[in-house]
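The numbers here are math on the coordinates, done by the rules we state, and not lab data. Please read all numbers here as calculations on a predicted model, not as lab measurements. Cβ atoms are built from the backbone, for glycine too; each structure is taken alone.
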Structure I
Amino acid sequence: MQYTLAQAALDASRETVTHLFNRTQEEPVAPAQIHHHIGGDYLLLARTADGHAAAFGCVAQYPGIEQGRQKLTIVVAPEYRGQGIGTALLSSLEAQARATGAASLYAEIRDDDTAGLAYCENHGFHRMMQVYQSRLDLGAFDGTPFAGLIESLQAEGFRFFRLKGERSESHDRKAYETAKETHADIPGGAESQPPFETWRRMVLDSDWFPPAGILVADDTTRPDIDRFAGITILEVMPDGKAIYNRFTGTARAYRGRKVGLALKLLAVEAARELGGTYLFTDNNDINQPIVAMNRKLGYVPSVGHYVISKSL
């Protein structure tokens, strides 16, 4: 099959790229969200001789990832696989990554894509960890076993509130420090936090995360500390029914006091308010404390993916 590879700006091909990307995803993303998932402003787009978009790929230096370790994204439409397009994209993107100083690449691949995983391993990638998605049916969720938990923590001096309704420089920085500390403690986590202004623009200033979707726990007995006791972040997916619990973290000094569990309960309320029918989240297979918490709440495992890596 004849095809061409050409560089394209994401802004000019956003709809096409999102359509291709969503063919590989359990939860589709909106065109406005695609940059967060692939990272690159410029990409290679493969088109057939009759002009159909068959595949795309890009490499990107994500904020928070150490310099020299870039994320690789390649998506080939199923009907065009096995015809050399993926290999051509991989070769070109590896060369691009080397030219920009990358020493290694990492990527994500669905754990049920047996052929794709074998292909990647044959081309020098190895598995780093498995991440799987879990879902919570909001209609079936029963909060009775957790009755009184939030009120008990409030009696201890914790205040739970929606951050976007009480924005200030101090609150923004406290949220950032909480996320930064807790991200660093995720077992096997590949990403750290980007600089404060970048994080604020990506999270707090972004329409991806609705006003009801960023919840924090503040220890009012300790006005001197520079971070919140915990934070959880929700993202509404394009159909409005799926709500992604992108992150929940408890500051080190407050672990074991059920602050994270309280935030997850409040996330259920917020997700219902946002019109969602289910919450979903991602957990890696070595972060057992959060896995246990999600099971306690009733999250059920579903499709997952491997994080794979390759030295250049």
Structure II
Amino acid sequence: MARSKIAITMGDPAGIGPEIIVGALAAQPHRAVVVGDAERLAQALDVVGVGGRLRLRVVPSASEAVFEPGVVNVIDLHNVPSGLRWGELSSAAGAACYAYLERAARMALAGEVDAICTAPINKEAWRDAGIPHPGHTEALASLCGSERFAMMLVNQRLRVVHLSTHASLVEAIGRATEERCLEVIDLIETFLRERASISHPRIAVAGINPHAGENGMLGSEDRLQLAPAVEAARARGLQVSGPLSPDTVFVRGAGGEFDAVVAAYHDQGHIPIKMLGLDTGVNVTIGLPIVRTSVDHGTAFDIAGTGQARPANMLAAIRLAEELA
């Protein structure tokens, strides 16, 4: 069992979060404290069929957790409405899972845990609950007071960091500015040096347009918005390449040529990670004063409460949180 103490947020209680958490902890013990709702987790034990192997232990704080096989420590916020159905969109569920995140972030900032790992939320439920953030990344940045942050997706072969995440393609192109690109390069370089022990990270920047614009023939955005950031980073001694043709740069990164690739927008970065394996991709927020990892999938309302959800991605996210911590 790793030495790092991890707070796991339960995610949307109507989704698969409770199931994959108990499934992961049944498969492998960890020094974990689940921030969630004990009654919902008890239901998940029955759904997954591991009630005979695990028991819940409600604790008031991480310091009072008991880490031993067969025990799931739970900080019980007791905020899931009675009768909440699996797979049902609910503002009450949205409010509940935000409360788990808020509590876990406070614990990490206070040093009560070494890292946090988050189960999936439903963004529509957050919106209906009046949560003023589009997702985990932005909410954690606000809770931690971080103005410079980014989403990094990690699997066994590739690291990808996005210039923007949940934005339309038109909006994302506008957000891919020289300033944002240089900021993300800096965030990657600092993170890989401090957390991954890579002294001189090799970073590639993926182009926005086909063939990275082909010297302006296929669009000027790469030449005007991304190339100046790459040049500025090189001038400071960083090992940065690009903008490179986006149809090959991720293959090169997966082959070991680069330590991380900057993606211009959401799907450009998500597709190669998920093609390499849905169960192995982990979401990491870089730029925060705390370590945060997450599964790289959603709430899967269509199968929630059925016991079909696989815990492999949650296990990967827990393990990476431990390693980074």
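The table below lists the values:
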{"item": "Label whose coordinates, when helix-only ellipticity at 222 nm (-39500 (n - 2.57) for each DSSP H run of 4 or more, over all residues; to 500) is calculated, return -11000 (choices I, II)", "result": "II"}
{"item": "Comparison of I, II - label where mean count of other Cβ atoms within 10 Å over residues 3-10 is highest", "result": "II"}
{"item": "Among I, II, structure where mean count of other Cβ atoms within 10 Å over residues 35-42 as derived comes to 17.2", "result": "I"}
{"item": "Which entry (I, II) yields the derived value 25.9 for mean count of other Cβ atoms within 10 Å over residues 19-26", "result": "II"}
{"item": "Structure from which 62, 37, 33 was derived, Cα extents along the principal axes in Å, options I, II", "result": "II"}
